[in-house]
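Structures for review follow.
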Structure 1
Amino acid sequence: MERDKGVAMIIPIAHEDQRGRRWPYVTIAIIAINVVIFLFTNSRMQQEQQEIFRDEFHILALHALYPNVPIPSEAADMVESFKREHASLYGVAAERARRPLDSWDAQLLSGAWSNEQLNQQMTALTSRLDQIHHDSITWNYAFHPYHPTAISYLTANFLHGGWLHIIFNMWFLWLAGCVLEDTWGRVVYPVFYLLCGVLSMTVHGGVFRGSFTPVVGASGAIAGLMGGFLARFPKTKIKLAWLFLFRIYKFSVPAYIILPLWLVIQIFWGAVSGNSGGVAYWVHVGGFAFGMVMAVVLRQSGIEQTVDQAIESKVTWTADAPLVRATELLGDNQAGAAVVELQKHVQEKPDSLDALEVLLKAQKRTSDTAGQKDTLEKLCRLYLTEGETQRAWDAYEHFTLLGGEKLPRGVWLELCRYLESNQNWERAVSEYKRFAEKNASERASVPALVSAARICLTKLYRTADAQRLFRAAQASPVPHLDLERVIEEGLKSCAAAAPTQGSYRGS
């Protein structure tokens, strides 16, 4: 069975336009449907695949060793398809000296069966395989290029071949789907999604016409959402996480760089691997291409604008008039005018989260780096006030990527404590040190150094670093008599923890 998704080493974890005007109920519903179907079908599909593999191998091995044994037409088509797609494996099956797969195969290789018995074995195998196919979820609802049913173009998008398969697919669906549902509404968006899924299967079927390998998975439809995302939000920065040597590195890349790169990789592997392996790359390519084209059509035809106005009419009763005007200006690609409108509004209502978030989008479009840093600083404070600490941290990381140097002390320290609560010790130490450096003349720099030293000593077991930080806190010219005892005790702990010459530390 071929899964239409590959596992990426670099994983997207968020993007700048994640928050929409309404809850993404359709995206949530699609995810829920996929998960429920997976929970009810996964175990049975795994069992079916084992039975189908066993019987298909037996048929292939029997035909490879005894090509004159009569074989029904559908089984013969399966054998011919396998020979085209996996010629080397078929050659191995035809070798009498190979290692047997199971007891049945051992008996076949021994040559103990007569011609009549070989005919009976072929009849029994093909009859059993036909029965399995008749009752099989995969055979009835996955997409089969050699003989696709009308329903399979749709149902294959809701079947998945394993836990990682569905987890990655649903995560990508959440990231790309929410913003497009907010853009296209709860009618156009699901139609777009399903159509991309159907068209992606069509592309795969066209490239691998006659293939017996079934295809399951939602990533053709999800690739369509990614193509639509690129067409609509090319400058949006996508936050990525890279796990390397047991450490996670985070960075942001604009959609117009990372998404075309992903597409090129899919085309390359699709050309290199053909129909071998477990990933249907041309499903991805077809879905992505159709998604881009359809997104442009929605935009140019005016359908998107009509839907947007309908959504605004439902949500603007809670929004201020200046915010509505600014949103309309953004929709008309007048980002500069939107910035002016929003800056006036923020002066009157400095704690308006909605206004600041829209202002940030407008400033991105005008490439106003200084304005973005100022807005992100305010968003950090407001997110913390609202208890949305993760969003505050995301805003801070965006702030630093733009070259932001310094946040208000209270906001910055709260983010440092957030890192500690998440046990992100390395980054917490880095931020405490940075805070102390940028606020060297303020009393708050001393407890920040002490906090960094404490983490180095008790969590990272880096005694020398902890000692240096305690010494830096002790040497600070800022009055800190209330912390002298804490610093001295910290230095004593460092001395006790440091290995002495000629001693060994147990592991």
Structure 2
Amino acid sequence: MSFFNPPIYSQFSMRTLAITVVCFLFFFPVSKKAFASFDFNDNCQKAYTEIFQLRFSTANALIVAEEKNNSENKIPSYLRHYMLFYKSFISEEQKDFIALKKSHQQMLTYLHGEDENSPYYLYCKAETEITMSFLKIKNKEYVSGALALRRGYKMLEENKQKFPSFKPNLKALGVIHAFIGAVPQNYAWLLKIAGMYGTIKQGINELGDLFYSTSIPSSPYKFLNTEAQFVFIFSKQYLQKNENELAAIYEKVNPADGPLQLFAKMNYHYYRYNGDKVLAILAERKKLKYDYPLHYLDYMEGLARLNKLDTTSSIYFYKYINNFKGTGFIKSAYQKIAWMDLILGNKKKYEETILKVQTSGNDFTDEDKQAQKESENKSIPNVYLLRARVLFDGGYFNEALYQLSDKPHGTFSTIKESLELNYRLARIYDKTRNNKQAINFYEATIRAGEKTTYYYAANAALQAGIMCENLKDSVNAISYYKRALAMRNHEYQNSIDQKAKAGLNRLGKQE
């Protein structure tokens, strides 16, 4: 759903989002102008386009033809690495990750000693380092991944100094600068040591420059416009709220253009709590032609159906579990299957399914972490709160409110259930624009939960801040963002801190 204002269980974490956005976009072609050994000609651009559309067989044929006809050109090797990156990122299989590592070392050796007067020289080296860094981080090789990211960042900064009019530099730098600006304060010292600096405003402005400049028909980088649009809208959606501008840009995204465009459009509507629209967009994937499966779309269809309390949701979660060979979102998928079991009144089956979380997948994402915690705690969710939660996430606000209304005394008996009840009511009233009631319930959640380890109080402060910001009440928005940051040792600490810090940045306040 939203990367900014979603239900926590169904969102990417900031870390996941940063990896997803950056990784999808770092290996884009940059110009038709040819240098001695960096000729990104029409044939290479066609190969890139095929890779971006996950049509790897066609792309490989184009690369082979280019190698045969232009053996001095370094771009085909660059594209092969790009294709391996996609495979590794999407599949999460160790064999693909190992192949990418080998390609990474080969590329750095292959590019050594090439034309340093070409803007492509440092650009290609930097993106080779950066894409490898994110795959290493995703595979929990944090130290070597961080070092590779720093090397790539430094190369791009140098390339920008040497070739200031070379617009493609803005693509990766914009994302990095924006997400550096959103790093929580307790990690800022690491960035200073690494010599990496940036702000959300700087990064978004750079991405906007790239997107809008490539929208001009006469731009020499016109072919970059689709990719620039992709990274710009994701970063802006997550870090810098401007609903009117986002809506205008997303209106131009056509799901029929490819699987990643479909993903972007689907994510936007999930972010806007429009579950029916998400399902309509996902139905369009049957018309797309791509030969590398994007199994995550099955997971998302499961979520969208669960949000309607559609009993067929488990079919899509099992499809994801059975077909995806990686580990991400597997725990979460089992959790959602267990939730449907509970919603249908089968507690025994819920208990059997939730146990599978402990022995499946990994806990890299917030969703998987939350699933793991639920499985270990062995505390069965309150079914009314659960129904309200999933209905809310699909945008079915009145149905969600009905689940919480007029329930017998003692229905929400524990401290956790009482907190969640106030939090869910606040979220519903917020989305239905009953602002007074929303603030009342946000405040009740904060007061009762600010000393607990549950996420409800901190996220209530965050969401109250977002609501006040949207109402142009910057004084109270800043106050709520600071209250969110002041709460420590709770669930989703980094994710909530990052969003609160992004809010303060938007309002011109640094924390």
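Only the coordinates and a few stated rules stand behind these numbers; no lab work does. Note that the coordinates shown come from a computational prediction; the quantities given were computed from them, not determined experimentally. Cβ atoms are built from the backbone, for glycine too; each structure is taken alone.
Out of 1, 2, which has the highest value for Cα Rg over 2.2 N^0.38 Å? Checked 1, 2; max of Cα Rg over 2.2 N^0.38 Å sits with 1.
When mean count of other Cβ atoms within 10 Å over residues 128-135 is calculated for each of 1, 2, the greatest value falls to 2. Identify the structure, out of 1, 2, from whose coordinates mean count of other Cβ atoms within 10 Å over residues 88-95 was calculated to give 18.0. Matching structure: 2.
In this comparison of 1, 2, the computed figure -0.42 for log10 I(q)/I(0) by the Debye sum over Cα atoms at q = 0.11 Å⁻¹, for residues 144-295 alone is attributed to 1.
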